[in-house]
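Before anything else, here is the set of structures, which you'll find just below.
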Structure I
Amino acid sequence: MRLLVFGATGQIGHALIEDAQKRGWEVPAPSHAEVDICDRGAVAAALRRHTPVAILNAAGYTAVDRAESERDQAFRVNRDGAHVLAEMAATADLPLVHLSTDYVFDGLATAPYIETDALGPHGVYAKSKEQGERAVRVAAPKHVILRTAWVFSPFGTNFLRTMLRLGAERAELSVVDDQTGCPTAASDVANAITTILMAAQVSGFAGWGTYHCAGADAVTWFGFAKAIFESAARFGLTPPKLYPVTTADYPRPAPRPAYSVLSTAKLERTFGIQPRPLRDSLTECLIRLRG
């Protein structure tokens, strides 16, 4: 299988390439400098050059706070770029997997969000991602939109790596304890993508649509940090003292959903993909980081 990946330098793109190559897939992954996903001509040329059987859009403007002052750029990538890839996928009759986020929800729920719950994004980043979802649904009949959350991995910038760095530098850390979500290993999202794409190659596949892909455990950022340091202690790291704080104690330019737990029941029913416990995913990442 040849899968064309946009956004390969991100956490999920990186993990996807590793996963796909282990399966023996070819994974061309042009950089942004090589192919701007907002440029129809450049995307069309990439499709002709690589002749993939499917496309992954892991590209995105993900600087949540900076998006508040860079609205045009956030919408250009997250909405307009998604629209271009969806149109090109439809023209070539190719499946498109498009990554989205828990931020499309308003954060006011008290039970895990399902795929059909009403959307209510707050902030520029969240709104641009919601508009990207709409663009994909309209333009690409053969699409899978995969919403995920709180992604971590051994590479890139993420909460796990930030906590480990700060924990090595400081004896005490304050961590927000009133936002709840599902930490998700990039490797688990990558595995879900390859599983979905293999299923999509079967004649008569009817699984197009929107799915949630997230870790099994719902925790606050404080709870996530606690799990990180308890797991890291097994590898010899002396954990710092953790103090819970509120969102109001740590103001940021962009709003965050207070509750963005995602139900993965639809993904489990359709593809048999089971979410992994947080501690298992953390241990895997820590082993890689230690190595």
Structure II
Amino acid sequence: MNSTTAQAALPKNQPTRSRGVAARILRRAWSYTEMRVAASVFLALALLTLLGPFIIDASATKMNVTDKFLPPIFMEGGKLPHFLGTDQLGRDLLLRSLIGLRNAFTIGVVSVVGMFIIGCAIGIYAGYRGGWVDVILMRLTDVQMSIPVVILAITILGMSRPSPASVIAVLILASWPVYARVSRGVTLSERQKEYVRAAKILGASDLRIMVRHIAPNILPPIAFVAVLDIARMMIFEAIFGFIGIGIQPPTPTFGTIISSGTQYLLNAWWITIVPGVLLALALSSLNLMGGVLERARNQILQGGA
């Protein structure tokens, strides 16, 4: 292949085409009613987490024993400003749940971004280099995937006082292999294509080929998995808090709120139900959006109407 043929084979506008496909997928997904409903629910929850502390005239951490076990406002005995009641220490339950949702979502997003970057970098490099590099990196990936997330969390978080940073580190360490596996598989396919050989002939470095030409082809199949993984990371964050190895009080988290309310289910069920419902709504909206995006992607790539 001469240099003229190589230039013709090299898709200089490949990132533009990738963005065009992404835009078509988003438009197709938005045409579904369930996507619009899920996005509206999630947006409403996001706005509540941001505006709640400014709207609700209460404190998420200040204890007030005279107001403990107040029921929601729609029940007898409820009173303002505690719209959804208070917990066993008189703290506003709605505000604590909203802050817990904000913490869970922040940890979920940061964790997914971290595992996305680390996993894709390892997977692309392993798939592109091949040989013993690929073998070693994939064996390390297999070892990491064999360790359950909860066991890893108990081992690491149990040795020190858990913090948001340490929880995020555990989630990244436990989940990056999934992204490495997917990105490696795509890279193995892409490195054999004409445009990669053309880029080599034109003198492009391996790093440029991996970042400029191969990486854009990995983004579509992984991006929608990442949406679902945000929900999965939020679940793990709640589990860590529930079993006592997550972010520690007084910072509100779903796990600690639900755990503290389990012993009062018979006479103060709202302590557990309110954060549980908010968490369920957030997870359901994320899962639904991820599912619709994946469906739209399959239709676009298969040439569906």
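What follows draws every value from the coordinates through simple rules; no lab data is involved. What you see is a predicted model; the values in this text were computed from it and never measured. Cβ atoms are built from the backbone, for glycine too; each structure is taken alone.
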Fill in: Structure responsible for 2.7, with distance in nm of label points 7 Å out along Cα→Cβ at positions 45 and 93 calculated and labels I, II on offer
I
Practice prompt. Could you figure out which one of I, II the value 21 for relative contact order in percent (Cα under 8 Å, 6 or more apart) was computed from?
Written response: I
Worksheet item: One of I, II was used to calculate helix-only ellipticity at 222 nm (-39500 (n - 2.57) for each DSSP H run of 4 or more, over all residues; to 500), giving -12000; which?
Response: I
Practice prompt. Kindly point out which one of I, II the value 1.49 was derived from, the read-out being Rg/Rh (Cα atoms, Kirkwood Rh), for residues 69-140 alone.
Written response: II
Discussion item. Matching task: 1.1 is the computed value of distance in nm of label points 7 Å out along Cα→Cβ at positions 61 and 101. Pick the structure from I, II.
Written reply: I
Worksheet, complete the sentence: Ranked by distance in nm of label points 7 Å out along Cα→Cβ at positions 77 and 261, the structure on top of I, II with the greatest value is I
Discussion item. When Rg and Dmax of the Cα atoms in Å is computed for each of I, II, which one produces 18.7, 57?
Written reply: I
Discussion item. Quick check: 2.5 is what I get for distance in nm of label points 7 Å out along Cα→Cβ at positions 109 and 205, calculated from one of I, II. Which structure matches?
Written reply: I
Worksheet item: Ranked by distance in nm of label points 7 Å out along Cα→Cβ at positions 229 and 253, which of I, II sits at the highest value?
Response: I
